[in-house]
Structure 1
């Protein structure tokens, strides 16, 4: 299979948890708090000269070989266009072709309808995604060049990164809430368990005894995934159309069509205000310069 050229970045969420009060607040400036309350998570200035986390994700995407970026933003996403536009529809950013997707909110809702809906709206606004393979990831996680390259170059029609849970540099409480992956002995994805209960954990160990978690970094075959994005049910508790649900529904119809790519590394994450300081430290240590 040919390597993938398109990366879809999901940045249209409501950032509800980021807007909550910090539990510690140590090291946060008033400007950090202001941005956390007003901006989408990926646009919070955690990098050099106050640049957003998204700069670093795009940097890694370019190093990994992606050329086209489809950025899913909210209806009030003008700030994304100021950072990465040129025109309202997109532009060029350090050689990457940026295209904006506006995730429209249904009239009977206040918040967006979820990640599966975000990707579905991307395929409606850019129909080429209905037939080509593409990678999709969150805007508030810093996936490495290695992870993005693995998703771009995989020979499997569909794939996700299966992160080693022990390599994650988060608290035990936080890690315990990450979605667990069940892989068979050949590495094919069999299940994704959201919010695992303690008694369920051991049954999800892989053949090497490791627990693998998803950080929502996927490669999809557009033609295969399209109907499952379109028909994704709304989660009965969280009230959203979720990408893992669409993915699992696809796997039930096409078993053995998705591999879990094992990787052991930390993934910096901006979920809540308390993450801002840690991400700033990480970027200063690991990305002293961006040599575009």
Structure 2
């Protein structure tokens, strides 16, 4: 069972805020009245007795202490920047397993926490952006891929692993090779929109499939991983609960934000080694 952290955070802020208000309008006036009555009945007030009368209920004390901290975290996480960790190699070589990234939450519009309703439009995703979104078949799971197809685009991916958008081949240039899971892997520099970035292709017999083509509906996006032969993305999603014309598409309502920086890398799942800061930088 997944934990809905945004919902937990909102509930915590509401509870702490309610306790703070309850103290402001109910408990605090009662404490002040009790102190005034006590001082009126004695010649010299006992400091220990005054402290006891001033003491806030434990829940109120904790609520008032945590409220500003939780409120700041809620605002930052919901509207400004949210951290994520990369769990898989689907975005290699751009992002490695264990990279800790920062996601701009307001780049594509201001959304209410939990319900994710857009209340203020800022800009739309652009081709080439690295975007975090909620997986259409399971919105509790966050995915990160690159925006390839915009609303209205016709995207085609061929059996020889070439990408076409609206009938035009996406420019790519071979820049090197490295070991792969089934032989050698080639690295290409791809020009996707205004963004130049690296992609990775396996040269062995890997997912050799016929040419396929998709038309991106209005309000949706077509996503692909930079590790082209090791990415579960729009090319392969097939959910019987989603209409055929929307298969593989990410609706605007599922957008979380734009990934813009790596701030730390810690690929060791047991955290037995120190984190690595050599990969710190902007995401292209």
Structure 3
């Protein structure tokens, strides 16, 4: 949890996060959560009535702080998406909780902000096609299941095939990578997949999960991508979307380095690249 504050502190110190470009979400509305999650599941979490098995599956201890964060973070992704529709690019300094399912948490994820945001914008903002481009090292299994019945939401996950979750769900497009893949092969897969998706679906908005657990030193990753490779990925993805006038909202996704300061800097890469693209317009 420490990385979120460290990320904001780093961006503020670098001058990228300022009062004039910072937007603070409130709690997600109940009806937003219930678009993809069970009402009883939501309330039992808020009331600290989860079973020991549920807490273990989430892998986070219950606390009032966890409740507050879990209710605010999806609203941050919604807000970033709405801002992106107006400005072209917006970055959420959290989000990417793609393992959360209809009625259970998993892998540090309580509510699925990506699925919530996609459903909300399709149903209330008049969009017809939203692409979730998930580059976290772990498959976005919850997102795939929650949006399986929504043809207007296209789910894509590029992940380490032998990593968690060990029972995969079926996204619209899944790219399972071999262990140990490096920068060039990884970037080739990302570029090839995104271009195919843009040509085939022509999305009106992209939700980009810029997970940094693809990093070679991440203890929960299985790939060998360098920090330079992460930067190349984020720059290329954002530039490709901007060149096609497709709004993009980014979320930070996973990253688990024990060096929290280094991890925060790694998560900041997508924001730095977004800022460079905006400044070059």
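Values as computed for the structure displayed
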{"quantity": "Identity of the structure behind 0.45 (criterion: FRET efficiency 1/(1 + (r/R0)^6) of positions 28 and 236 (r between Cβ atoms, R0 = 35 Å, to 0.05), calculated), options 1, 2, 3", "calculated": "1"}
{"quantity": "Source structure (of 1, 2, 3) for distance in nm of label points 7 Å out along Cα→Cβ at positions 36 and 252, computed value 3.9", "calculated": "1"}
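Rule-based calculations on the coordinates, nothing more; no lab input. The shown structure was predicted, so the numbers you read here are calculated from the model rather than taken from an experiment. Cβ atoms are built from the backbone, for glycine too; each structure is taken alone.
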